[in-house]
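Visitor: Structures given as structure tokens follow.
Laboratory data are not the source of any read-out in this text; all were calculated from the coordinates shown. Computed from a prediction, not measured in an experiment: that's the story for all the values here. Cβ atoms are built from the backbone, for glycine too; each structure is taken alone.
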Structure P
Amino acid sequence: MPTSVADLHFRTFYSAATRSDVEYAVLAPTAFSGHRSLPLVMHLHGAMSSAKSLEMARGAYEDAWAAGDLPLSIVVCASTPTLSGFYIDHPGGPSWETLVAEELPAYLATKYPLSGLRAATGFSMGGYGALKITLRRPDAFCAVSALCPTIFSEERAADVPERNRRSVLNDLNEAMANAGYEVNSVPCLLRAGAEALKKTKTQLFIDCGENDEFMLHDGAVSLHRLMRELGVSHSFRSVPEAAHATHIDHRQRAAVSFIAEALRERERSASPA
């Protein structure tokens with residue numbers, strides 16, 4: 001790879017799913033040929049953040065490209081709201097899940113030579129969104145890595161305890177209930193899609209700090225146990241003594257490494273013998 005490993009651009013496009021202009025950031029390796037088919041990595045930011053999240057994670061992707069670990073690919077992050085977003089398709093709109101899972105990838109396919117191979121990664125609220133779009137569409141995403149995802153163990157809104165609904169998490173719980181809790185619950189989506197995940201061999205990685213101040217470790221451990229119960233292959237890392245964002249750069253690099261291996265494996269299996 002050349003000295004300048006990748007170019008980062010901030011752009012906007014009109015989203016029919018949200019009926020608004022949406023900012024997005026694209027990170028593209030400088031070495032890619034305009035004639036080559038490239039995978040797409042959906043990088044979903046956390047709460048109270050934006051597409052600038054990709055700028056902070058840029059080093060993890062660039063180092064993976066420089067080392068030859070991550071296949072040449074396009075990485076994109078869309079700016080989405082928190083309270084009126086949460087990567088949820090709200091009744092009557094806006095539809096933020098549809099934006100990141102379907103509309104933005106389709107739009108980027110008109111701008112870049114995409115292969116159709118996709119993966120998703122996200123931190124916190126972005127981890128919730130990344131899991132949700134992948135579990136609902138395992139045929140579209142070959143892998144997902146979720147860092148301390150904001151997920152609830154309970155499969156009914158009314159059953160989520162107060163300790164797991166602190167601050168903005170209570171707003172998430174209410175938004176999920178208003179939009180249909182079961183269709184926005186990661187455990188519910190996992191139960192419904194377990195057999196499809198096995199068939200597509202979608203790879204899943206979950207990471208969470210054991211001292212997460214938002215009590216997200218509860219949901220991560222519960223999801224890990226449910227995956228084992230359902231026989232869904234996955235990787236789970238419980239980080240000792242780590243809070244929500246402790247060692248986040250190192251953990252982000254691990255998430256990118258997981259995505260990189262999944263993309264390489266899928267590309268190898270698609271190559272002629």
Structure Q
Amino acid sequence: MLFIQSAALQVYEGFACRRPGQLRSSRNRDRSFDYDLAVRITDMNWMQVEEYLLRDDRCILPLGCTEQHAYLSLATDTILATKLAGDVAEGLNISVFPALTFGITPHFMAYPGTVSASYATYTALLSELLGSLYETGFRRILIINGHGGNSPAQQLLPGWTARSPGARVKWHDWWIAPQTWAAVQEVHPVASHASWMENFPWTRLMGVEMPENAKAAINWSELKGRSPQDIRLQLGDGNFGGPYQVEGRHMARIWQTAVQQTRRLLESAWE
């Protein structure tokens with residue numbers, strides 16, 4: 001049987017073979033610093049960052065979370081934010097910092113492996129992280145957020161930028177950005193936490209099979225005021241509803257849309 005794949009799908013499937021933001025080549029690892037290859041801060045030393053800042057003051061800070069995602073990785077939100085940051089930055093040669101891997105997720109504390117911070121703790125930490133970036137020379141910071149529970153923390157940004165002359169910060173909840181969310185809705189109307197829309201090759205776990213049947217959608221507004229134990233009782237596996245997995249071609253298009261929309265944020269004006 002002959003399968004003809006689109007270029008987008010081929011690239012999408014190739015992503016599963018690379019770490020988030022992995023460099024395309026290591027040919028210059030033993031030679032002089034190459035800006036075309038440098039993306040992740042983990043692949044740079046401080047002297048290279050100092051040199052980078054002579055030409056660009058932009059960087060990306062991914063925000064994730066460690067929480068239940070049904071049959072997917074507990075680090076799904078971190079994986080997606082980190083990978084998106086890497087995929088976007090590779091084409092623009094913009095530095096990507098390691099993700100903040102913990103977030104605000106008190107509702108899922110009845111699921112083992114979930115780690116949550118309070119709003120006060122989280123915003124205090126995020127403010128200090130931004131301050132560190134600013135102090136060392138970064139002025140334009142794109143925050144790619146992968147977890148809805150972190151979103152209220154963006155309220156600190158107006159005050160922080162007012163105290164930081166010349167600083168500009170963009171907050172990006174990537175999965176509900178207009179074009180990306182439209183691409184999701186074209187595939188299936190029920191798409192939410194731990195469902196098919198977060199099921200990419202890089203968030204799946206080896207040897208874990210997905211249920212074949214779709215799950216009825218839950219009304220989160222009726223649950224979020226309950227105790228973690230009650231929420232687990234009502235949610236069961238943790239999926240908020242919808243299919244557990246869809247065809248790879250759909251996910252490829254969604255991811256490509258997310259990358260393109262996020263890249264535009266870096267290339268557009270910084271107000």
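Visitor: Given that relative contact order in percent (Cα under 8 Å, 6 or more apart), derived from a single structure, equals 19, which label among P, Q identifies that structure? Display every interim value, and only then the final one.
Guide: Working: P: 19; Q: 22.
Working through the options, I get structure P.
Visitor: Follow-up question, since we're still on this one. Of the structures labelled P, Q, which one yields 1.02 when Rg/Rh (Cα atoms, Kirkwood Rh), for residues 65-128 alone is computed from its coordinates?
Guide: Comparing all candidates, it corresponds to P.
Visitor: Using the calculated result 45 for percent of Cα pairs over 24 Å apart, pick out the matching structure from P, Q.
Guide: P
Visitor: Looking at distance in nm of label points 7 Å out along Cα→Cβ at positions 57 and 217, point out which structure of P, Q has the largest value.
Guide: Q
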